[in-house]
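What follows is a set of structures to go through.
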Structure 1
Amino acid sequence: MPLLMLDLDNTLVDRDAAVADAVAEFLAAHELPPADLAWIVDLDANGYAPSADVAAAMVRRYGAALAAPVEALLDNGAADRVALLDPTREALARAHADGWSCVIVTNGETPQQEAKIRNTGLDRLVQGWVVSEAVGHKKPEPEIFRAAAATVGLPLDGAWVVGDSAHADIAGAHALGLGSVWVSNGRTWSEESFRPTHVTVGVHTAIDHVVGAPSR
């Protein structure tokens, strides 16, 4: 059974849109400038900025009185707002029906990431998942991909990685000699030292490409 490892945030689900929605609500609830949405989104850096750093910057800007609401906002991470689109759900079902074992490989905090997986129903569509906080390794470190393979008892040989991050997903796959599909989300590839095996705009077409791709 071949192994397909998939990123979660901004690959399987649109994390950035969910975060922007949550931040906009936070700003409105506390009568803060709506224009600060861009500042907070920039601070967040697509989820790669440490939440403690984001919280500290927000508290400096808004005052200690909002420390608890800021913490609640960041702890939730918009886990209650992410959604799984039907084309993605259907592509995962096709992959499983075709004999692929799908495992989510995600950086982040375990409660937040597992809440996203369960809230969207991904827990019923994939065969396993690993979260960096739980395994003590972050993408692109090879250990997290090895842990993902171990969750379903499969070797990494012949596995594929699908994700939106050049430095976390595609670099990790490249280092291990695995096939990879970069979900561009409309961006242009800019890395010169390595490249994905394939590029698609969205995750459902990425999954379909892998399922139809020859074994490596």
Structure 2
Amino acid sequence: MANVLLIGATGFVGSAVLNELVSRGHKVTAVARNIEKVAKSELLDVVKEDVANVDAIAKLAEGKDAIISAYNPGWTNPDIATLISENYPKILSAAKKSGVKRLLIVGGAGTLFCAPGLRVVDSGAIPEEIMGGVRPLGDFYLNILMNENDIDWVFFSPAGVFDQQGKKTGNYRLGKDDLIVDAEGNSHISVQDYADAMVNELEKPAHHKERFTIGY
């Protein structure tokens, strides 16, 4: 059993990761804005805290085996670009300050390559209305995380699309920097399978100071 700090536990991805963690018997301290949304469990402590508070997040993380961050200020939040740009470096700082050895981040697909030398974020495939969330997270990965050597981090990029009516199959492929597509050329994954792979990485670390990705 691992003892994990999960940031963003009530979001679309965070809630799936939380369910997977608890179902496997891991102890979780869940950080969320809306703590009333989190179902009670004897394996679960729920804390309302601001991710921008480096000292508070570091204190919550002390003694934990890992931090998983599914932080997202909300796709409809008009300040999403600023909040991601400001808060992800703070999450990284809190993780390093806490002494936790492992940081697993729910990444984005934007920095994956969809053709030689062409990242998804520059391909024109991403709707402009969500670019405010996509590009800053990609910049954090490319400009900050890739230069980070003081903590064992992972940036786990999903496929291009999350299946809205998906389920856990356990039948998926993992890759590194290239967008994974199926036989029809579609890049997709269920949030349940994404969570399954994230918790697999927690339990049996296979990636260190690098990005990896998933798809069918």
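For this structure, a couple of remarks:
- Answer label among 1, 2 for the case where P(r) over Cα pairs in 5 Å bins from 0, in percent, calculated from the coordinates, equals 1, 7, 15, 19, 19, 15, 10, 7, 4, 2, 1, 0: 1
- If helix-only ellipticity at 222 nm (-39500 (n - 2.57) for each DSSP H run of 4 or more, over all residues; to 500) is computed and equals -9000, the structure in 1, 2: 2
- Structures 1, 2 were shown, and FRET efficiency 1/(1 + (r/R0)^6) of positions 22 and 198 (r between Cβ atoms, R0 = 30 Å, to 0.05) at 0.40 was computed from 1.
- With log10 I(q)/I(0) by the Debye sum over Cα atoms at q = 0.15 Å⁻¹, for residues 102-173 alone derived as -0.45, matching label from 1, 2: 1
- At a computed 3.2 (distance in nm of label points 7 Å out along Cα→Cβ at positions 70 and 166), which of 1, 2: 1
- Read-out distance in nm of label points 7 Å out along Cα→Cβ at positions 6 and 206, computed value 1.0, structure in 1, 2: 1
- When relative contact order in percent (Cα under 8 Å, 6 or more apart) is computed for each of 1, 2, the largest belongs to: 1
- Label whose coordinates, when mean projected area of the Cα convex hull in nm², for residues 46-125 alone is calculated, return 6.0 (choices 1, 2): 1
A short reminder: the numbers here are calculations on the coordinates, not readings from a lab. All values derive from a computational prediction rather than experimental measurement. Cβ atoms are built from the backbone, for glycine too; each structure is taken alone.
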